[in-house]
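Each in structure tokens, the structures are laid out below.
Nothing in this text is a laboratory measurement; each read-out follows from the coordinates by a stated rule. This structure is a prediction, so every number in the text was calculated from the model and none was measured. Cβ atoms are built from the backbone, for glycine too; each structure is taken alone.
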Structure I
Amino acid sequence: MANNPRGFAAMDAAKQREIASKGGKAAHLKGTAHEFDSQEAAEAGRKGGQATHKRHEDEVSEMSEVEEIKNEETEME
């Protein structure tokens, strides 16, 4: 299987933005575009913050485990 991007992924970023912009504008004109209200936006921001916090905690925990293993290895020498 080839790793060469095809279709939309193969286009340069400016062309992708141009096409995406047209799609967004068309959806708004048609009335099918989703528009966040302030409550939905707040919930999305809260979820993003929670995910970031969790990821940071996981990274810190992983670093602590690595340091603990290094210390055990040092003590054994």
Structure II
Amino acid sequence: MPENPMEKGVQPLDGLLAALKLKNTGLVEASSEQLTHRMVAKGRKGRRLTVNTQKKILKALNRAQAEKVFVLQDLFNYRGK
């Protein structure tokens, strides 16, 4: 059975949020853009996201914490479409 190209496996984002003790709600509340719990959940689980959605998650994460400035490569092991 071929691998589903839309599934990329659990992403580094999941571990970062756990280490920072942040939940999906924290990112949604920190976002100044339209970011939903569903988008964050899909990003954590590895469902392929668009670059735009990845950037929204990145911006929200950087607003939600002040320890470090993250880049897309810190959160995802693939480049969105």
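Hey, helix-only ellipticity at 222 nm (-39500 (n - 2.57) for each DSSP H run of 4 or more, over all residues; to 500) derived from one of I, II reads -26500; which structure?
Numbers: I: -26500; II: -14000.
Label of the originating structure: I.
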When you work out distance in nm of label points 7 Å out along Cα→Cβ at positions 25 and 57 for each of the structures I, II, which one comes out largest? I
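Given a value of -0.58, -1.39 for log10 I(q)/I(0) by the Debye sum over Cα atoms at q = 0.17, 0.26 Å⁻¹, point me to the structure among I, II it was derived from. Working shown, then result.
Working: I: -0.92, -1.06; II: -0.58, -1.39.
Considering all the candidates, the number was obtained from II.
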